[in-house]
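These notes open a run of structures that come right after.
Any read-out appearing in this document is the output of simple, stated calculations on the displayed coordinates, not a laboratory observation. Given the structure is predicted, the values throughout are model-derived calculations rather than measurements. Cβ atoms are built from the backbone, for glycine too; each structure is taken alone.
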Structure P
Amino acid sequence: MQLSKELSAIVTGGASGLGGATAKALASHGVKVSIFDLNEAVGAKHASDIGAKYYKCDVTNEASVDAAFAASRKDNGVERILINCAGIGIAKRITRKNKDTGVIEPHDLASFTKTIQVNLIGTFMMIAKAAAGMQTLTPLNADGERGVIINTASVAATDGQIGQVAYSASKGGVLGMTLPIARDLAQSGIRVCTIMPGLFLTPMFDTLPDEAKQSLAASVPFPSRLGHPSEYASLACHICENGMLNGEAIRLDGAIRMAPR
């Protein structure tokens with residue numbers, strides 16, 4: 001699939017971070033980009049800056065997802081590319097001792113459920129909706145390719161640290177469904193891949209002090225630094241253009257393997 005102005009793409013979480021960089025990279029190739037994000041102010045500005053369109057979308061709400069798809073398809077046509085970057089992360093141990101009462105409390109269900117809903121169920125819903133649209137399109141080339149879907153998991157899917165039970169479970173789910181969905185959609189000429197980023201400079205790191213960032217960077221074998229969102233975007237664009245990449249999860253992590261804590 002050659003990236004060009006003939007194509008339409010949807011990027012969830014496209015207002016900033018990995019999704020923001022990917023939306024920018026796709027737009028630089030002339031692709032008609034739709035940014036799906038909850039952050040209206042940041043999303044609208046980023047869309048304006050890169051020549052994309054912004055649609056407010058909550059990936060956990062089917063009505064919101066359907067409305068965003070309908071608006072995007074009306075403006076840009078049915079998407080050939082879907083890149084799922086919307087996600088959240090929490091850090092909670094499976095149990096904790098209450099400092100005031102001394103009582104050992106279990107991990108709350110609400111935050112675990114929300115993480116699964118956003119990172120896993122939201123990704124699944126976007127895939128299913130996009131696939132239904134892509135299947136109506138005419139193939140682009142002799143291979144019969146109609147579209148490509150790229151998901152975002154994490155090295156935490158396999159190297160989950162203490163406190164990452166919810167996050168690792170959600171990203172492990174994204175990793176686990178990559179191959180069966182790719183096999184399912186193969187008959188329609190739709191490829192599915194997943195990127196597993198390591199430690200990247202995203203808004204999640206904004207609140208960390210410089211010392212903490214430097215320590216994290218030093219833990220990456222090579223290059224010993226935090227990843228740049230543009231490097232994720234570069235890989236996403238390559239996956240779009242490389243027709244043999246399908247059903248694969250690719251670690252993008254500088255060879256890091258996360259320690260228990």
Structure Q
Amino acid sequence: MASTIRIRPLRAHSEYEACIGIQRRVWNRSDLEITPPHQLQVSVHMGGILLGAFVDGTAAGYVYSYPAVFRGRTIQHSHHLAVLPEYQGLGLGKTLKWAQREEALARGYNLITWTYDPLQARNANLNLHTLGAAGRTYLDDFYGPAPSLALEEGVPTDRLLVEWPLMSKRVCDRAAGAPPRLDPEAYPKVVVRRPEQSFPRAAPKRPDFSRREKTLLVEVPRAIRDLKGLGGLIATWQKAVRAAFLRYFEAGYVLTDFVSGERSYYVLRRSPVRPR
């Protein structure tokens with residue numbers, strides 16, 4: 001029998017408390033790093049969006065954003081998207097994000113931003129390919145020395161800031177269904193793994209900054225945490241990807257898609273229409 005999934009706003013203090021339990025289980029964070037119930041309460045009261053996902057009546061995840069100012073515009077900044085492990089695979093993450101979009105539009109917003117670790121391929125696929133967000137801002141060691149937010153001890157907490165223009169054509173098209181994936185063999189690559197190696201023990205080649213084609217690819221490991229403890233490979237990939245993004249963002253390229261599969265790639269495009 002198929003599960004019944006319901007998305008609805010969270011308003012009760014008991015529901016805020018449930019979000020705390022979800023944070024602990026999904027991210028394994030200490031009490032000092034938990035967003036507390038009173039923060040959720042005041043955020044919702046002052047215009048934040050807090051939506052919960054319920055599977056057969058049980059709280060399974062939530063999405064949380066709050067009003068912010070970005071490049072002179074009033075927007076919503078999405079801080080949390082969390083789904084309990086036993087409910088992952090049901091599509092709750094994208095369902096919560098599309099519901100967040102509808103709620104933001106109903107309140108008069110046309111842009112949502114959020115950050116994520118650029119080496120997390122699963123998140124990149126959701127953000128760029130499924131939802132149609134775009135990235136043009138790289139935040140070097142954004143959270144500083146925060147072990148629970150780093151991929152591995154000693155690795156900086158780099159983040160990509162993505163923009164989700166809610167009524168752009170690409171996002172409206174994604175709402176109707178994600179497009180076909182491009183063929184990575186057809187495009188030049190700035191960052192790619194060493195050809196003689198395979199994951200998880202593959203290192204990247206030196207980035208090829210000579211590429212100036214309209215569409216370029218940047219490879220990342222499909223499952224970055226599989227590289228944990230393998231002689232600094234995570235840090236090596238981070239340095240290569242960071243260098244590529246910083247160089248090409250400065251040159252006017254924007255991340256517009258992600259290719260997920262046995263090998264995973266970011267898609268950089270030169271001089272597209274900027275996110276609006």
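Tell me which of P, Q gives -7500 when you compute helix-only ellipticity at 222 nm (-39500 (n - 2.57) for each DSSP H run of 4 or more, over all residues; to 500). Each step should come with its number before you reach the end.
Numbers: P: -12500; Q: -7500.
Corresponding structure: Q.
On mean count of other Cβ atoms within 10 Å over residues 35-42, which of the structures labelled P, Q is highest? Walk me through the numbers on the way to the answer.
Numbers: P: 20.5; Q: 15.0.
For this comparison of mean count of other Cβ atoms within 10 Å over residues 35-42, the top structure is P.
Comparing structures P, Q by Kirkwood radius over Cα pairs in Å, which one has the largest value?
Details: P: 18.8; Q: 19.6.
The structure with the largest value is Q.
A value of 20 was derived for relative contact order in percent (Cα under 8 Å, 6 or more apart); which structure in P, Q was it taken from? Among P, Q, the structure yielding 20 for relative contact order in percent (Cα under 8 Å, 6 or more apart) is P.
Quick check on the output: 2.6 is distance in nm of label points 7 Å out along Cα→Cβ at positions 11 and 171, derived from one of P, Q. Which one produced it? Intermediate results must be reported in sequence, preceding the final value.
Details: P: 2.0; Q: 2.6.
Traced to structure Q.
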